[in-house]
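Enquirer: Structures incoming, each one as structure tokens.
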Structure 1
Amino acid sequence: MLKELLYKSVAREPFLRRWQKARLPGQTIVLTYHELAEDRQDIDAWTVVGQGAFIEQVNYLRRHFDVVSLDEAVKRMGRGGNSEAPMAVITFDDGDSGNHRVLLPLVRRMNLPVTIFVATRQVEEQTGYWFDRLINAVQRKEEINLDLKNRGLGEYAINRGRGRDNWNEIERLLVDLKNLSPEIRIETCEHIVRELGPGTQDGFAQIRPLTIAQLQELAACPLVTIGAHSHCHNILTQLPADEIRESVVRSKQLLESWTGRTVDHFAYPNGDHDDTVARIVREAGFKSAVATTPRPWRRTDSLFAIPRVSIGRYDTPERFRINLIGGVRQLLSWNRSVA
């Protein structure tokens, strides 16, 4: 509550415009979304933004930024020179079905350029990745108490309520699972899903992968850029170099064969990368790669470590606006420096 009051107190438009004018010329904001859902659908998942909230966010962006494709942003950032308004790029990670069902009609209606980074194994096999299967499994009316201490994790109390606090507990479980090796992580996730059983999931949204046909329709839209998000969607820095290369190259090859389009851009799963991962992505023929460092993209940044600001279901309008310009800490620091 205190944090939200702070966001509201500093999210005043004249103040934000001063900050943008002083700090953002020559920079670009790249936004990370994952999935969209209809407003009537209930789901406690930060990664699933409601359609109405997304439309409001896009309208705000268009009032204050030049919303362009990732290709156009790369071109302009390399060329130099300041435009009147800073640029904004909208990206989506993973390749979930709401990108086709909800996003594509909005792209066409709003003439909105977007980039969708697709993780290819879930499309090829039509089986969601471990994190989405787990999120789907806990969307139910029953309270869930998980004791995973015998697996080196903790205890988790899910569905004691609905909303952001419930998501925080789900996210705590997901973060703990990410710290496990890929094999143990997947086995533990499967164990949890089996133990939970079907439950009472009526009325809750579920996250599903795109089909190849849906991906092809997205790729056929001139406003949509398709990028790669690896094949395995494991944290690449946890893998040996040969497995990284296999996953990166396979994702590019599959996407190009499915869509008939060149795939030039890559998104690191979870944002994790190091020199080895970036080198492999570059050698695979990609022209850029995006990470998850939450700040504007500067011309001095490597094209293989482009920062992105993540946007989620529980971001209020005030939080959204402030995150566009680097977050509340940077904003308050700048305010003190010019006061």
Structure 2
Amino acid sequence: MMPHKILIIGPSWVGDTVMAQALFKLLKSIHPDAVIDVLAPAWTFSLLKCMPEVRHGIELPITHGELKLKIRYQIAKQLKAEQYDQAIVLPNSFKSAMIPWLARIPKRTGYIGECRYIFLNDARRLDSQKHPLMVEQYLALGLPKEASLPMPYPYPEFTVNPIEQTETLQKYNLTVTQYPILALCAGAEFGPAKRWPEEYYAEVANQKLKEGFAIWLFGSKKDEPVIEKIMTLTNHRCENFAGRLQLFETIRLLSLTCGIVTNDSGLMHVAAALRKPIVALYGSTSPRFTPPLSKQASVLKLDLPCQPCFERVCPLKHHRCMLDLRPERVLEILSNWNHS
């Protein structure tokens, strides 16, 4: 008997891709012999490699907003030969549903939106009351219509190869045997409204350095000014990885830490999937839709009347949602972690 073959049209954001693993785990529980491939941008392959449920990542060489019909047709032609039984479309755009239709995949599942019901023959209406979390909305697409989610449902859980951990440590001349390592993820691609102040991260770092910790700072190339300010405020006693690492290297190094303090960001979701203790800091956004999926996560946020605004920059120009979230609250949580 041929295995059940499923093509996932994957998201284009780090956090969303991490959360999609919950769906892959659910599908494997329903169809243990299932073959799951994911069509997504190539940069997501570092995440997919940590997911044993996924057989192949298939590159979608099209950036957000591009139509490129010829390329979509060529990809669909290649996928048609794979004879998938089902496609599940996670993004909500019109274009994302086009390739499974062109590939003539028999069952094409996704949520109605942008008139794409013409491409879907297992179209679902999103019920945000029944499924308020993004991960729940993903999971529902793996079940028959009207079916209830299993409780508890699966969370993402990354697998990291110890040999690859060692390779990355050697490449950057790092050791992990001497001190407990605390990771600080001070960046946020979305904008400054999601960022806890650099001075607060530095205060946490200075206290933990005093207690004998090593501090590793993570961020993208765009986060370099933020991370450099923390380096200055800690007298350059931290390890600065901002802009230096590939995503797969970031995952490997985060897997070696004893815990992570992070803004609401893609790396927050990576840390959750690595089963690390987390302090997740929320300002302009809300954990009601995309919380860290981990029982070891502590979410810190205020309940100001202006929260959440979901703006990139504080529209009231006071940024109190982050400024009033004091470092003492983070340090109190860290003091209760078991670092053995």
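Enquirer: Which of the displayed structures (1, 2) returns the greatest value of distance in nm of label points 7 Å out along Cα→Cβ at positions 152 and 288 on calculation?
Expert: Comparing 1, 2, the top value of distance in nm of label points 7 Å out along Cα→Cβ at positions 152 and 288 belongs to 1.
Enquirer: With distance in nm of label points 7 Å out along Cα→Cβ at positions 72 and 304 computed per structure, which member of 1, 2 shows the largest figure?
Expert: Of structures 1, 2, the maximum of distance in nm of label points 7 Å out along Cα→Cβ at positions 72 and 304 occurs in 2.
Enquirer: Follow-up question, since we're still on this one. A value of -13500 was derived for helix-only ellipticity at 222 nm (-39500 (n - 2.57) for each DSSP H run of 4 or more, over all residues; to 500); which structure in 1, 2 was it taken from?
Expert: 1
Enquirer: Among the shown structures 1, 2, from which was the value 2.5 of distance in nm of label points 7 Å out along Cα→Cβ at positions 176 and 232 calculated?
Expert: Comparing all candidates, it corresponds to 1.
Enquirer: Which of 1, 2 yields 16 for relative contact order in percent (Cα under 8 Å, 6 or more apart), as computed?
Expert: Label of the originating structure: 2.
Every read-out reported here was derived from the displayed coordinates using simple, explicitly stated rules and does not represent laboratory data. Computed from a predicted model, the values in this text were never measured in an experiment. Cβ atoms are built from the backbone, for glycine too; each structure is taken alone.
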